[in-house]
1. Supply the structure label, taken from P, Q, corresponding to FRET efficiency 1/(1 + (r/R0)^6) of positions 218 and 242 (r between Cβ atoms, R0 = 25 Å, to 0.05) with the calculated value 0.95.
2. Tell me which structure, out of P, Q, gives -8000 once helix-only ellipticity at 222 nm (-39500 (n - 2.57) for each DSSP H run of 4 or more, over all residues; to 500) is calculated.
3. A value of 1.00 was derived for FRET efficiency 1/(1 + (r/R0)^6) of positions 210 and 226 (r between Cβ atoms, R0 = 35 Å, to 0.05); which structure in P, Q was it taken from?
4. Out of P, Q, which structure matches 17.0, 49 when Rg and Dmax of the Cα atoms in Å is calculated?
5. Rg and Dmax of the Cα atoms in Å, for residues 154-193 alone computed as 10.5, 31: which structure among P, Q?
Structure P
Amino acid sequence: MKIASWNVNSLRVRVEQVSDWLVANSPDLLCLQELKMTDEEFPLAHFESMGYHCAFTGQKTYNGVAIISSKPLSNVVTDMPNFDDPMRRYIAADVTLGSSHETMRIINVYCPNGQALDSDKFVYKREWFAALQTAMRADLAAQENTVLVGDFNITPGDIDCHNPKRWAGKIHCSDIERLMLQKLMSEGLYDTYRRFHAEGDTFSWWDYRGAGYRANEGLRIDLILSSAALLDRAQDCTIDEAPRKLERPSDHTPVVAVYQ
C-alpha cells in the first residue's frame, strides 16, 4: 500500500498537478491539505472519473483537507473528537489493507501554523495539538493499524531544518513545539521517514521568497506517522521533490510511504 501526503496550497490552482501526480505514481491513498475551497467547489466528479473515492472537508480561502483513495472509505469523520473548531483541519476514515479484510485508520491533518510563540494563534496551536493527542490515543487503542499524516508545521528536530541556528526559538522549530510533537508521538506513533533516512538536508517545504528551493533552504514539516504495527510493515518512505520543480508549484512537496 502506498500512502502520500501533500499540502497543495490551493487545489483550485493545482488540480492538474495533483491529477498528473496520481497518474504517474498510483498511490492507494493521497491526503491533501490546504484545499482552500468549499465542499461545493471540490472537484469530486473529476477524481471519481479517474477511479478514486474521496472524502473531504473544506472552507472558503483557508484550510481544508481531503483523502483521495483507490478503495472505498468508511467511518469518515471531519471534526476532531471533543474539540469545537470551525477550521477545516482534520479528516479521518477507514480503508481496507491490500486484498485482506483488515482495515486501517487514516487521519489527515493540517495543523495550525501558530504565527509566533507570543501570539493568540500559538495558544490555539497548543490547544489543537492537545486535542489531537487525545484523539489519537483513542484511535490507536481502537485500531492498531493507524497512520497520521499531514502538514504538522513543526520540525521534529534540528536535522529537519536547513539552518538550526537561524531558526532556533522561532515558529516551526521551537523547543515547545517539538515537545508538543513528541507528546503526540508518545501515544504510539513513529516518524516513518526517519525509519529509513538518517541524513539531513532533506525537506518537504521551501519558502517561495528568495531562492528558497534552489538553495535548499527548507524545513521538513510534512510527516507520515505510523503506529507500531504499520511501522513493521513499512518498506520505504521518501520525499518526492518533482512537483516542487514545476511552474507555479505548491511550497510543499509530497511525502510518500510504502507498506507491505
Structure Q
Amino acid sequence: MKRLIIGNLKMHLLSPIERDRYLDTLEKELKGKKFPNAEVVICPPFVHLEAFKKRLGKKIHPVKSPTSRGAQQSNRVKLGAQNVFSENKGSFTGEVSPMMLKNLGCEYVILGHSERRKYFSETDEEVNRKSLGCLKNGLKPIICIGETGIEREMGETHKIITRQVKEALKNVSRTKAEELVLAYEPVWAVGSDNVPESNETLSAKLLIKKIITGMFGKKYAEKVRIIYGGSVSVKSTKETCVDPEMDGALIGRDSLVPYEFIKIVEIINN
C-alpha cells in the first residue's frame, strides 16, 4: 500500500497569476523525481480545480512499469478537493456536488477538516453524509478527526476520536474500506508549531485501527490508510509521520511552498 501525501492549499492562490506561478514551481520541483512508494495529491481551491487538472494531468515524471514491457507510465500528481456537498444536484445554492468533482477529474476530497468544524459548525453527521456521497460517486474521502487542546487537557482524546470515527463511517460498507483515508489531525496542532510526540501519534493510530477493525473486521481494516495532519513540515515529518509509521500526511501551509512540499514527499517516500 503506497503512502499518501496530500497538499491542502486552503484559501490561497488569490489570482490566476499566483496559481500559475505555483504550478510552474511545482513542475520544476517534480521534474526528474520518482516516488514509487508514494501517491501525491494536491487539493486547491474550487476555482482553480480545472486549471490544476490541465497542468497536473500531464506526465510530469514518467517511469517504466514492470508490467507494461517498458511502456512509459505516469506517476502524475492527483487532484483532490477541500470540501463537497452530500447531494449530486439540486437547488443548493453555493454548493459543489460529488458528481461535479468526479467529472472534473478529482479522486479525493477532504472532509471534516478542523477548520470546517470550527468556522462552519460542521458536524459528525454532515461528515458522514458527505462520506457516503463521495463513496457512491467513486471519490475517496479523506476524513479528518482529532481533539482540541481543551479536550486533550481533559483526557478526552480517546473519547473524541472514537466518536468521530464511528459517526463518520456509519453505514459505510466494509467493501469500501480501501477507498477510505482517515487523517488524525489534532486540532491544537493545526496552524501552529506544536506537534504531538511520536508515541502520541502512534497511540492515536492504534486506537483508530482498533475502532475500524471492530467495525469492518481485520481483513478490511488493513486496507484503510491512516495518515497524520497538523503542522507537518520538513523538520517534523520524521517525528509525526515516519517514526509512528503513519500511512502518509495531510500538509497545510508547507504545501504552499513546492520545494518544502516535495521534500516532505521524498522523506515519506523513502
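Bear in mind these aren't lab numbers, they're just calculated from the coordinates by the rules spelled out. Here the structure is a predicted model, which is why all the values come from computation and not from measurement. Cβ atoms are built from the backbone, for glycine too; each structure is taken alone.
1. P
2. P
3. Values: P: 0.55; Q: 1.00.
Only structure Q yields this read-out.
4. P
5. The value was obtained from structure P.
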